[in-house]
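In the part that follows, the structures are each spelled out as structure tokens.
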Structure 1
């Protein structure tokens, strides 16, 4: 059975004013439409899947306080911790 959880959490952003603002900026909205819309619009499921994956990655990074608060003093140490955190998240 296919999960619909990723599609449900961002439908709150399916507002006409927000879609008009995104269009005015020349961007393409990948927000899925609400189920109760009278006229369903198309959205790019593939782009939405990748955007959702990136959003989840940054949410998991925020759980690691040392990276979110940037405790390291040098850029090299900070980059090394990013790589370590990404490896840990990918291995889960």
Structure 2
């Protein structure tokens, strides 16, 4: 049976207190995880942006978008890893049609 692939996009909001080096390290860590379990189609660095509401007493966050293709089981693992990683304030994973 052939592997089923699905297109997804994920947005990470990182704590700006990580600094430039810490932010880059965390983004690279998750990009490597995504590349290991699928293929990265495109990515966009949105940079620091003001949040609509405070998260953990922060008014700004560093945004990074990744579009990728993977098996349908991978996004659950990606979400689990996001939740246990310090420095990640919010994430969103969306299946694209």
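Where a number appears in this text, it was derived from the coordinates with a stated rule and is not lab data. What you see is a predicted model, and the numbers here were worked out from it, not measured in a lab. Cβ atoms are built from the backbone, for glycine too; each structure is taken alone.
Please compute relative contact order in percent (Cα under 8 Å, 6 or more apart) for structures 1, 2 and give me the label with the greatest value.
Working: 1: 17; 2: 47.
Sorting by relative contact order in percent (Cα under 8 Å, 6 or more apart) in descending order puts 2 first.
Comparing FRET efficiency 1/(1 + (r/R0)^6) of positions 34 and 74 (r between Cβ atoms, R0 = 30 Å, to 0.05) across 1, 2, which is largest?
If we compare FRET efficiency 1/(1 + (r/R0)^6) of positions 34 and 74 (r between Cβ atoms, R0 = 30 Å, to 0.05) over 1, 2, the biggest value is for 2.
So helix-only ellipticity at 222 nm (-39500 (n - 2.57) for each DSSP H run of 4 or more, over all residues; to 500), computed for just one structure, reads -9500; which one of 1, 2 is that?
2
Tell me which structure, out of 1, 2, gives 96 once volume of the Cα convex hull per residue in Å³ is calculated.
Comparing all candidates, it corresponds to 2.
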